[in-house]
Structure formats: C-alpha cells, structure tokens
Structure P
Amino acid sequence: MIQVALVGCAHIHTPGFVRRLQARSDIAVKFVWDHQRERAKGQAEALSAQVVDDVEQVWSDSEIEGAIICSETDRHETLVLAGAGANKHLFVEKPLGLKAEDAYRMAEAIEGAGILFQTGYFKRGGPIHLFLREQIRKGSFGQITRIRHSNCHNGSLRGIFDTDWRWMADPAQAGGGGFADLGTHSLDILLWLMGNVTTVTADIDVATGRYGDCDEYGEGLLKFENGAIGSLAAGWVDVAHPVELILSGTEGHACVTNGELYFQSEHVPGADGKAPWTRLPEAWPHAFELFLDALTGKQVPLVEAREAAVRSAVMEALYKGAQTRQWVMPKKI
C-alpha cells in the first residue's frame with residue numbers, strides 16, 4: 001500500500017480528489033495538513049487520515065511517498081520546494097505558480113530531485129484533443145493559420161466563490177481571477193497542440209463586481225513560433241459555452257460544438273466536416289488518476305514540471321499585455 005499526504009485543502013477540486021482517493025485500494029492517505037486546521041480536519045475524516053499541525057511531519061516521514069498539494073497558489077512554492085527537497089513525488093493543482101519566476105524555481109527543484117510530478121491539466125486526455133494532436137502531427141491540416149480554445153462557466157453568476165473557495169477570487173492568492181483560473185486549461189491545450197509562443201496580449205475585465213476588482217472574463221491573443229495565431233477565451237460569467245475549439249489550416253478544419261467534433265481534411269477519407277467525427281481514441285484517465293497510477297509504477301503520460309512553469313509564464317504575460325495594452329514576450333528560464 002502506497003502512502004501519501006494531502007497538503008493543503010484549499011482548492012475547489014479538493015473534494016473531487018478526496019473521492020478519487022477513497023475509491024483507490026492501492027493508495028492510502030496517512031496525513032492531512034492545512035494552515036486552517038478545521039479545513040484539514042474535514043478532509044482527514046473523509047480519508048480516515050491523521051491531521052498534522054506541522055507540515056514538516058509530512059516531509060520527514062519516510063513512509064510517505066507522495067504529496068498532493070491543493071493549497072492556495074501563493075503557498076505552492078514553499079510547499080513544493082520542501083516536498084522536492086524531501087524527495088516526495090508531487091501532484092500540484094494548477095496553476096503551478098503565481099508568475100514565471102516562482103514557477104520556474106519550482107520546476108528546477110522538481111527536475112533536480114528527479115521525482116514524479118503532475119498537475120491538473122485533465123483536458124489533454126479528452127478523445128477530441130488526443131485526436132487533434134495526432135492529426136496535427138500527421139499534417140492533416142496543412143499549415144495551421146488559426147486556432148481558438150475557450151473554457152468558460154457561470155461561476156461568478158452562481159456565487160461559487162462566495163464562501164469556502166473565496167481565495168480563488170483573490171488574485172494575490174490565486175495569481176489571477178476567472179481568466180487565469182479557467183484559461184490555464186485552454187492555454188495548456190493551445191501550447192500542447194501548437195508549441196511555443198513568441199508574444200501574447202489580452203483584454204481582461206470585470207462583469208458583475210461580485211468579487212471586487214477580481215477579473216471575471218477575458219480574451220487572449222497568442223503568436224506561435226510556427227506562425228499560427230491563437231486566441232483564448234475564459235471566464236466565470238458565461239451562461240452558455242457551445243463552441244470550445246476552432247482550428248483552421250490550409251488543408252483542413254476542425255470545430256468542437258456542443259462537445260462534438262466536426263473535422264475536415266483532404267488527407268483523411270470521409271473527413272468532410274458535415275457530420276460529427278466519432279472515430280476517436282480512448283480517453284486517458286483523469287490527470288489526478290494518472291498521478292496515482294504513476295505512484296504505483298505504471299508508465300503513464302504526465303505533465304512535465306517545465307511545461308507547467310511555461311504556462312504560468314505565458315499567463316503572466318497575458319495579464320501584463322492586458323495591463324500595458326502591448327504585446328509581451330513570456331519570460332523564459
């Protein structure tokens with residue numbers, strides 16, 4: 001039985017991770033820590049685990065092989081550096097860092113320790129995204145000129161950050177608001193499909209004012225090294241989200257509408273874009289399950305720490321572009 005610790009219980013995805021841990025017979029949670037003891041207590045009871053008041057007890061315990069960090073983002077660096085220093089495998093909920101500098105410091109520590117790392121970019125494992133990545137690499141779209149990805153919901157309108165998850169609408173703790181929170185998933189897909197960017201900019205704003213001046217929505221523009229132009233939409237104030245992705249190339253096109261892929265390519269028989277394309281690969285397990293599987297020794301696809309750091313750097317540049325009304329080059333290590 002592999003023993004792990006839950007380090008920080010602040011993130012809105014924590015309850016879902018706890019349910020996944022409860023369903024595993026090969027992973028046991030020994031300790032739960034949070035700087036708010038009552039928050040740790042509730043999750044520890046659900047996991048039949050022990051609450052610890054000093055996180056050092058996690059790092060010094062030789063029985064614990066991995067840690068699941070679901071703290072506020074501004075606490076990530078301290079926890080990640082300590083965990084890497086103790087050679088604990090780490091799942092760190094997205095985003096990795098507040099900005100480029102702390103994210104790159106964490107990535108260097110993780111790489112230097114040679115430990116397993118994973119973060120919550122679960123959209124990679126969706127059948128449509130897996131299929132599009134494969135077709136891009138096969139050249140089925142020709143020269144890709146434009147790509148758009150969006151990730152939106154109505155969280156602000158429903159007030160989901162009013163109480164337990166209020167810190168997520170505090171950019172000082174979270175690293176951004178609605179655009180960063182949901183946009184980091186779209187950003188991961190855009191970079192995973194298209195590669196590195198040269199410069200970016202954005203326009204980010206507030207709609208309801210429910211969380212003060214915390215941003216609730218935005219649109220980003222990205223210039224990729226391969227010449228394609230990307231756009232990214234994300235936010236907490238959308239009452240509908242029918243179109244998730246549009247990809248346009250000189251020899252092909254893809255559109256994801258209401259969860260269905262419409263795919264056109266002169267290189268693929270039957271791909272005329274007129275009906276939903278259903279010949280898709282099998283979905284990967286959830287990103288969190290992949291981390292747990294990796295702990296058990298399975299060879300599974302994980303997000304690299306450097307990849308996660310790059311996404312923090314690009315998101316920082318998008319926010320800077322919105323502030324300065326200029327194109328910004330993301331920081332590199």
Structure Q
Amino acid sequence: MAVRIVFRGLILFAFPREGRPNANKLVAYLLNDNDLTGGLEVAKNPPKKEHGKHEHHHSGEIQIVDDGLGKYDPKPVMLDRGMDVDIVIPGDKGVTTARSFNDFVPNLEDVVAGATGALKGIHRADPPLPKSRLIQNQITVDRGVVHVKNVINWDEEGYPLRGREAPNGQRPGAPVLVNFMGSTVKGHVASEVIVEIADANEVELVTKQEKLHGKRKGSDRPNHRVPPDTVEVLVTNFEFRRDKPVAWGLDYQWLFEAAGYDAVDLAGPQFDEWIAFASNYDAAALDSERRQLLTGDNFTRGRPFPYIRSADALSSLTPLTDQYNPPVCLFGTTLRPFP
C-alpha cells in the first residue's frame with residue numbers, strides 16, 4: 001500500500017515552521033507570469049485563441065491514477081488560475097525530507113550566499129511577503145517523505161551543446177552539471193520530486209475545483225503505472241513544448257521573484273561567457289528569451305537562473321531510481337525480423 005505525490009515542472013517548495021500557516025506541511029507553489037506579453041517568437045507567431053499566452057506560459061495540471069477510473073492513463077485536469085489544492089493523507093501528520101531532496105533541490109538562499117559580482121547586492125524584502133502575483137496555484141501535502149527520483153539529463157548526441165557534433169562521440173542522455181548565473185553554486189538538479197507515504201492507500205483532495213475534489217483509493221487491479229493498492233497524484237507545471245530544448249531556464253528567475261528578491265544587473269564575465277555559449281547553441285532562442293525575461297538597456301538585468309554549460313557530469317551518482325519499479329523491462333534489437 002502506498003500513496004505517491006509526484007511533482008514536475010516549475011515549482012517553488014516551502015516547509016513552513018511552527019506557528020505559520022501550513023506548518024509541518026510541504027507547500028508547492030506553481031508559478032507563471034500571466035502578464036508576460038512574449039518576445040520575438042510570439043510577435044511573429046501570436047497564439048490563436050490564446051489571449052495572454054506565451055511560449056513560457058506554465059499550466060498547472062493534476063493527473064490521478066486510482067481505483068475509480070478504470071483507466072491506465074486518465075486525463076490530467078488543468079487547474080484554474082488561483083485554484084489551490086490541499087492533499088490530505090490519513091495517518092500521523094508531518095513532512096520530512098530525504099537526503100536526495102536536500103542534495104538536489106536548489107536552496108535559493110544558498111544560491112544567493114554563493115553570489116559573485118553584482119549579485120552580491122541582491123536584496124530580499126523582509127517577511128512576511130504578500131502572496132506573489134506569480135503564484136497561480138498552491139498545493140499542500142500534510143504527510144510523507146520527500147525525495148528526488150531523477151536529476152536533469154541532457155541528450156548530448158541529439159542536441160550537442162558545442163557545435164553540430166557531440167564532442168564526446170556517441171553519448172546517451174546522462175546527468176549534467178547545472179550552473180547558476182551570478183553564483184558559484186553548481187551541481188545536479190532534480191527534475192522530479194516525489195512525496196511517498198508507504199502505509200496509506202487513500203488520499204483526499206480538498207479543493208473548490210469540482211473534478212478534483214474528493215477521496216481516491218489505490219486499486220488492487222494490475223496497472224502499468226503504479227503497483228497494486230497504490231494511488232498516484234501527478235502535479236505538473238510545464239510550459240509549452242519546443243522543437244529544440246534550450247540549455248538554460250530564464251523563467252527560473254520567477255522563483256526568486258516570488259520569494260521577494262529584487263532584480264540586479266547580471267552583467268560580468270560569467271554572463272558574457274554564457275552569452276557566447278548560448279549564442280553558439282541557439283542564437284534565435286537566446287535573443288527571444290532575453291527580450292522576454294531579462295530587462296535593462298542590454299537585457300542583462302534579472303535574477304539567478306540555471307544553465308547547462310557542457311554535458312559533463314559533476315560526479316558519479318548513485319542511480320536515483322524508484323524502488324517499486326526496478327528497471328527490468330529492457331530494450332533489444334535483432335538483425336532477423338520476425339516473419
């Protein structure tokens with residue numbers, strides 16, 4: 001029996017202290033800049049019937065695998081803007097973090113503590129902060145252990161970061177080193193976070209969004225997604241998909257803005273080095289995103305953001321795998337097609 005709450009996408013996590021609202025819970029803020037009008041790509045190809053949307057528009061969604069739907073892949077439900085969801089699991093309350101969460105989910109304060117150059121002057125508003133306009137949904141979870149399942153990979157052979165050919169020859173997707181602009185902080189960064197509760201098979205979603213409100217139970221029927229008696233809630237906050245991935249995340253600045261950090265001029269040697277690299281990788285995407293997500297006369301003003309400089313890994317990693325789904329279903333090939 002188990003309950004899993006899976007998070008993917010642009011999300012700011014918080015763990016409020018005693019005496020504050022949602023104390024001892026995980027609070028997940030799903031972020032989006034609804035006021036963004038778009039850059040060059042949107043100006044040339046404005047979305048049809050999507051007023052106010054842009055290629056960095058993030059949509060919060062929840063998908064549930066449970067006993068009541070009778071489907072292996074139920075459709076996700078898009079969250080209305082401003083719609084919050086409390087996820088309640090029976091049993092002793094309280095959320096704790098595993099080592100993988102502490103190691104691979106960047107702490108904003110640590111990034112700022114490693115500031116270099118102009119970022120050393122970044123200012124944060126004194127708490128308590130009003131709820132940011134960037135927070136379009138708030139999800140809370142009241143119990144479980146939070147861990148990281150996967151870290152960010154890069155397909156260096158499909159999308160080489162240095163020129164048209166991968167410098168290391170044949171190379172499948174592998175964990176990569178992520179840097180933070182304006183900071184000495186670097187490392188492997190989570191791409192999927194999971195809250196797991198091993199001794200429960202029921203979860204209740206408390207929300208004003210009717211399609212999601214109510215209790216869900218795990219099923220004892222065979223399922224391709226989850227083990228028996230497991231209910232899984234998948235929370236995502238993704239932007240629009242692109243033809244080619246970019247090796248940076250300028251919208252990550254919204255996490256710092258939502259947390260109350262002011263913008264600063266990021267210009268300097270690290271920024272110049274990144275510009276040279278990013279221009280070589282995808283100059284059109286770089287130009288569009290700078291116009292959208294940075295400000296100032298030369299589009300150098302902003303907040304820290306992550307970027308991949310090369311496909312090199314920081315260190316060897318103990319595989320971050322799901323103990324309930326060991327990788328035993330493997331690929332194969334044959335030179336003799338079956339008749």
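Computed from the coordinates by the stated procedures, all read-outs in this text should not be read as laboratory data. Just so it is clear, the model here is predicted, and its values are computed rather than measured. Cβ atoms are built from the backbone, for glycine too; each structure is taken alone.
Below, the figures for the structure above:
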| read-out | value |
| --- | --- |
| Origin of the value 0.40, where FRET efficiency 1/(1 + (r/R0)^6) of positions 17 and 241 (r between Cβ atoms, R0 = 35 Å, to 0.05) was derived from one of P, Q | Q |
| Structure from which 4.2 was derived, distance in nm of label points 7 Å out along Cα→Cβ at positions 81 and 201, options P, Q | Q |
| Comparison of P, Q by relative contact order in percent (Cα under 8 Å, 6 or more apart) - largest value held by | Q |
| Distance in nm of label points 7 Å out along Cα→Cβ at positions 25 and 105 from the coordinates reads 4.4; which among P, Q | P |
| Structure with the greatest value (metric FRET efficiency 1/(1 + (r/R0)^6) of positions 129 and 153 (r between Cβ atoms, R0 = 25 Å, to 0.05), set P, Q) | P |
| Identity of the structure behind -10000 (criterion: helix-only ellipticity at 222 nm (-39500 (n - 2.57) for each DSSP H run of 4 or more, over all residues; to 500), calculated), options P, Q | P |
